[in-house]
Structure I
Amino acid sequence: MNSFISLFLNLVLVVCLSVGLSGCVTTRLPMASTSPWQKVELDTQANPLDVAFSDKQHGFLVGTNRLILETQDGGKTWKERSLDITSEENFRLISIDFMENEGWIAGQPGLVLHSTDSGQNWTRLELSKLPGDPYLITTLGSDAAELATTAGAVYRTNDGGQSWDGKVSDASGGVRDLRRGSNGGYVSVSSLGNFFATLDPNQEAWQPHQRASSKRVQSIGYQPNGQLWMLSRGAEIRLNDQEGDVDNWQKPIIPIVNGYNYLDMAWDPKGSIWAAGGNGTLLVSNDGGNEWKKDPIGDAQPSNFIRILFDSRPDLGQPKGFVLGERGALLRWIG
């Protein structure tokens, strides 16, 4: 009997230690009582990849399989929009950006479109052989834009795309994720996820950095204060917490372990943090990442969420926000 009691107490001790050492890692999270998201029905099985607006009501959504949809009501409804692209060309429209009437679309392989009339008409531009494929395009002003490629090359045009000047002396060699900061700098993740790199506005070469842990990096981007965030395999979230030091990272945040990695994260206009990933994973933290809840609208969607977008430009009126998922999944921010 004494040996049985001793074994039972040892088992209890092991369980208690396991719970105590697990920290914030859990397989369950509470469900939020309400959601600031609204499901939008899209008549497509393509994957939405980017959204941009020319004014408060008018915008475009682009994605795989030549997907381009247009809205006239702030994103509540979307209709298919045709482009002057032959049916044999199955482009992946990966990036779109507007600054008032000036708009640009980047697609793969080797596609750039330009509009000067809020997207009523698009001009297809001829690109010379570039290292990598177009990945991210940013409107800078009238006839001006910046184009970054999957090889980490960065080009700028000031004449509507007739000519492009390289900003980087040596491309990074392949990226799986790339973001542009509000100051004109860039951050990218290598194609294998084994390191990340930064490119400040006044630099001509990418600066490589070691990842924060042994786990490969999934994606990386900018917090509202300009510092970095990082998503790694194993559903890890890390925040860069020291201004000017991109190699200084907080301890990992692991809100939930459910077998799915996080694919993107963003801060909404109210300051809450959102993380999105596989199988309808959409989580929110209202206290800087300490406590997390599942979003009920996101949890009900049978899709992998791949991107979260917010745009708070003053000319758009109310801030715009969208969660983009596979097979035509789209959530719209209603605040």
Structure II
Amino acid sequence: MPGNLLLIIMKSRILPNSRMLALQLQEKKKKRLAGLTVTIPLLFILVAIYRWLVLGLNPMVLVAFGISYLFTALGLELGYHRYFSHKAFKTSKFMDGLLAILGSTGAQGPVFFWATFHRKHHVHADVVGDPHSPVAPHSEDDEHGDLLHAHIGWFLHTPLQNFGSNIKDLRKLSHLKFINKHYLIWVVLGLVLLTLIIALIFQITELKALIDLLFWTGFVRIFAAQNVVWAINSLCHKIGQRSFRSGDNSRNLPLLSLLMWGAGWHNKHHAFPVSASMKLKWYQFDPGLWLLRLMSLTGLVWDLRIPEKTQIASKSIKK
């Protein structure tokens, strides 16, 4: 009996310490990976611009960049955001796997990482506990919020404590576990395989053009998608117009809707987080909703969640 009691006491001390050590190692690994994710695309975009200015650029490379960016943004906005974070519609196992892989090519973290922090953002929007609010304090030294932290600092420094506790629904799915675990493979495939596919489509064979293609459809694409999404985190809680009572400082920036499949209608999104639609007026640009409606006609997605007119009216800010 005394021996068993001693063993229990030792385990009670060793296990928490081992968990803490494991968490510290995860934190270090996460910070290194986040640092590389931010700095490598930045370095390559500087080289890409220098090559353009000095050596010129095949116009088809810019076309290819635009196409590759649209697919990455689609994976991030319709996949990581509207589907995995908010379940704004339903789809098949194949389609949600494809959306998870497309989102992964944006190099903004694995699908579990992205969804857990975005759900946390909505629970604590613009108050203490929000991972990336530009108006709420995120540390004892920060009394009024920090725009730089909201844009990029959170990605580098947010701790992993209680990570994944709010995404149990996603962690039950074995195919998502596989995609999440092999996140870096999808990032690399997005760099290499995408370049090769576009080179074949546009029949680009010249070595200089192939290098430019890798830079623009790879690293410049990642840099652009990162900063558009992070601008929604930061700028859309600092500047812009408000149409709804949402309990936070979320705002609309139409320009960002042009760049991220409609995600710039951020105040509307915070008022109705689970909505598959980011727009209300006919003139508001939400190509993500257009694509979802088209996909619903073919049976690729279904059960799009759209707020009722009475719900919309109840939260509208009368002017």
Structure III
Amino acid sequence: METTLTNPTYKLELSTSPHVHSRWSTKTAMWFVVLALLPAVISAVIFFGPYQLVIILTSIIFCISTELLIKKIRKRKITVDDGSAFITGLLLGLILPPDFSLSSTAIGAVFAIAIGKEIFGGLGYNIFNPALVGRAFLQAAFPVAITTWKQPNFAVDTITSATPLAAFKFDKVATQVQPMIYGNVGGSLGETSAIAILIGGIFLIAIGIVNYRVPLAMLIGILIFGGVFWILDPLKYPSPFFHLFAGGFLFGAMFMATDWVTSPVTSKGMWIYGICISLLVVMIRIFGGLPEGVMYAILIMNALVPTINRYTRPRIFGEVK
């Protein structure tokens, strides 16, 4: 022992947490998420036209510019290259309706970064998903524009200009599952094609950036809670598979609810978080005044994440109550 301590090559390194690191840095993970979102971007262009790229780029540009400006005003280190502002802009653009106003898009992007992220201290400190914060603001500020939908390029009937959820909620018209799998239905730019979403989501799970527990918990939850109401009255309530593929459920499960910062860090907490999101989604869709509930369900559960983390912490080895 004495020889070891006096060895000049021996070093004792002191550092702050975290002491265990993932295989991916934050910057690398962010750009992998961007890559995973490309199928959704491509599907948006296919079904709604190339102009949708302008909306997405507007959102990205204003998100990055807002973060740059706030960092300079606060005299903080410029961290735009970590990709977080880019991702917020991309996600926000993909949850907007086709042909959405560029000025409104810019306003939503500024709000998403300024209020959803930087007001809390920047990346890693925000309580809520910034893109959803921007979308929620636009929902309140421009309720008509945010719920005005464009008919897909390959629509076979006029009802597909509305979202499947709105068609069922207000007209009691059920959309077949197949168009929702491909994406040939009305809806936000990135949420209509289940195939595009699953390609990106499964890729992120496979490389370890997204923990499978949250999406799987949401999948199980939507099938159980949606299935209960459907069994009670299949003529009044939609099937659980309709809940699964309609609206922004899959997009939220793969890209929104799985955000590292705003989701639980414990395994048990992830299961609780995902199942509760699905419960809220079904409740809002069935009993709420709006046809969709994914955005609000995730934001509500974001607020409860600190509590979930607190009560699902593993017991310390040797701890006795």
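Coordinate-derived values only; no laboratory data. Here the structure is a predicted model, which means the values were calculated and not measured. Cβ atoms are built from the backbone, for glycine too; each structure is taken alone.
Some points to look at:
- For 11.3, 35 (Rg and Dmax of the Cα atoms in Å, for residues 189-236 alone, calculated) the corresponding structure among I, II, III: I
- Ranking I, II, III by distance in nm of label points 7 Å out along Cα→Cβ at positions 101 and 309, the structure that comes out highest: II
- Distance in nm of label points 7 Å out along Cα→Cβ at positions 77 and 261 derived as 3.9 - corresponding label from I, II, III: I
- Each of I, II, III could give percent of Cα pairs over 17 Å apart, for residues 229-284 alone, but the derived value 44 comes from III.
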